[in-house]
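No value in this document is a laboratory result; all are computed from the given coordinates. The structure presented is a predicted model; accordingly, all values stated were derived computationally and were not measured. Cβ atoms are built from the backbone, for glycine too; each structure is taken alone.
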Structure I
Amino acid sequence: MAKSVKLADIAAILNVSTVTVSKALSDQKGVSEQMREKIKKLAQEMGYKPPSTVKQGKNKRSYNVGVLISERHFNHYESYYLQVYQMVATKAVDKECFTMLEIINMKDEHEMKMPKLLQEDKVDGLIIIGLLKEDYLSRLEQFIKVPFVCLDFYDKENDCDAVISDSFYGMYKLTNYLFRQGHRKIAYVGTLLYTDSITDRYFGYCKSLLEHGQRVREDWVIPDRSMETGDVRSGDALVLPSEMPTAFVCNCDLTAGVLVEKLKKAGYRVPEDVSVVGFDNYLYPSICSLGITTYEIDIKEMARKTINKLLKKMSGENYKSGIHIVDGHMVLKESVKRLEE
């Protein structure tokens, strides 16, 4: 029996990525017309059959996966979510699925306009990456008629399937690390309730403080962004406290980078005068040259879990519903100084 042709086989011959092949064959943007024609011609010559054709004999549907991300998550170098999408697209291609990305602009969120992918019935399943406005998300979930999974957030109002990083224990471990380095005056930087992950990380910070006999000081819980736009990079929402701690734990690396630059402008040296840790282990371009100690999120595993969970839902297989938490690990860099006891 002849071996079925896969997207990776076509990609290898043309020296392009499997994501590019997937986009070309599903007529998505991001591929030149010349390359699109080359890919389609080669696919036909090699006898490539799309997932719908291959799976018909097994009574399975074609799997076209829609991906939704809010425009807010791309503002001011928020390209972390682009990396998450690319990993999802790669894992989808591994399963012979096509992905279609739609970015929900802030105007559509405010006006409660539903995504075109859903209005035009283009997808068999859906992945929502990053939190949407609460009222929009609630309306969206009522509108969705296909299986869906939330990635990097969960809906606290309604039961839904989600894959998230270990925000609580990740930040708990980071704060514990600062205590082991001799720090006792530790502040948290993040706008509480903007996202569940920021709030969960705050509670991990609180748990560590409690266990080390320290209280949470209100003036050391410092907002980092606008509740409306989510803008972090401008640094406008981030105000240094009048009494400085010896260390800051930041809800993400972008905030940590912005904080480091703000501290430098105020005359503080990192880590000589004050230590800083972040979360994600994602380097934002031109934000900060200092290596920031952080908690690395396992994006690859989160993407794999999300695709597998969605495929099981679409095919009607038995699966465990609910929230799946993916562990990460600490990455020690140069932004923390050990204090003498």
Structure II
Amino acid sequence: MDDQRIAERRIIFGPVGEAMTTLALRGPIALFGTPRSLRAIDDAAFGRAEVHRYEGVRLHNPRETVDEAGALVDRNQCATVIAIGSSSAIDLGKAVADRRDVTLVLVPTALGGAEMSRGYGVLEGDRKAGGRLASPAPIVVYDAELLATLPSRELGSIGINAWAHAIEAAYARTRHALGGAAAVSAGRALPPLLMRASVARDAALHRELFEAAHLAGFALDTRSMGLHHAICHVIGGLTGIPHGIVNAVVLPHAIRANARLAPDAVAAVSAAFGIADLAAEADAIAEAYGLPRTFRELGAPSDLVARTVPRVLEQRLLDNNPVRPDEAAVEAAVRGAYG
């Protein structure tokens, strides 16, 4: 993607149909999502442009899914790739757009924040791999109405994922002034918004949630992640459990591990967020949405801890943690999450 196209990046808050009509995107167009997500966009929004829909999005993006969607883009010589949905759909759009001369448009229907990050995940067997775009997506569209169709359990779990982005970015070793400010803003905003959304939801609240998740995604892209996501990526690959649920289970244990490893860093984030106990707040949000609290109750195999720990220790993300955890710290966090 050339410098001019990077400079033209746009963040749009508003109805997705209107945004697509206004953008007048180049065709042919490849449109990725699940059947439910794809119903939000009518082909008429693209005028006369040829549209090719791909409905095969799967959790964690297995390699065969990425290859199949990429083949559709190549076969039809698509000039634009649009991905609409939660983090798996957004990551699929990024994975396919990477190293192809296409315009990338991302339309999140959840709070994962992946639309603001260059990184993307691909499942190679039972290992989560992936890549990183040279620049973020040139166009991101946030339609608050899309959150209205998201079940409460999914909203809560992926909302915890967004908050985890803010927490990890706030105490990451990577420095970025704007990213740090975005992490603090999102970190303060998300817990009360998520608690409100656990009992009542409306369009105004959905927009606020998207705004906070947008900032958390920017923080994630500029400052990256640490121990928490290193564990989540491994367990997601091993079990196939949705990423939001994995985050909800792991987050309090990862925070407590870091509170022992780097107490000053965690205390500074707690003070910046105005939250006395980050781990207890993560537990409270999960409980408000009735989310699982252990992998044992999700039916994870009894050898999950033994299989997870060595793979986590291989993760480069650990170098970005405020203090690199040793094997004992990783095992304690994973064993706590297993239950």
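When distance in nm of label points 7 Å out along Cα→Cβ at positions 157 and 301 is worked out for each of I, II, structure I gives the greatest result.
Assuming 0.05 is FRET efficiency 1/(1 + (r/R0)^6) of positions 101 and 253 (r between Cβ atoms, R0 = 25 Å, to 0.05) as calculated from a single structure, say which of I, II it is. Matching structure: II. With respect to distance in nm of label points 7 Å out along Cα→Cβ at positions 21 and 245, the largest value across structures I, II is given by I. One of I, II was used to compute Kirkwood radius over Cα pairs in Å, and the result was 21.7. Which label is that? Matching structure: I.
Among candidates I, II, the computation of helix-only ellipticity at 222 nm (-39500 (n - 2.57) for each DSSP H run of 4 or more, over all residues; to 500) that gave -16500 used structure II.
Given a value of 2.8 for distance in nm of label points 7 Å out along Cα→Cβ at positions 205 and 221, point me to the structure among I, II it was derived from.
Working: I: 0.9; II: 2.8.
It must be structure II, since only it matches.
So distance in nm of label points 7 Å out along Cα→Cβ at positions 149 and 325, computed for just one structure, reads 3.7; which one of I, II is that? Write out the running numbers ahead of the final one.
On the way: I: 1.9; II: 3.7.
Corresponding structure: II.
When percent of Cα pairs over 20 Å apart, for residues 13-108 alone is computed for each of I, II, the one that comes out at 26 is II.
Given that distance in nm of label points 7 Å out along Cα→Cβ at positions 37 and 261, derived from a single structure, equals 4.4, which label among I, II identifies that structure? The partial results should precede the final answer.
Values: I: 4.4; II: 3.1.
It traces back to I.
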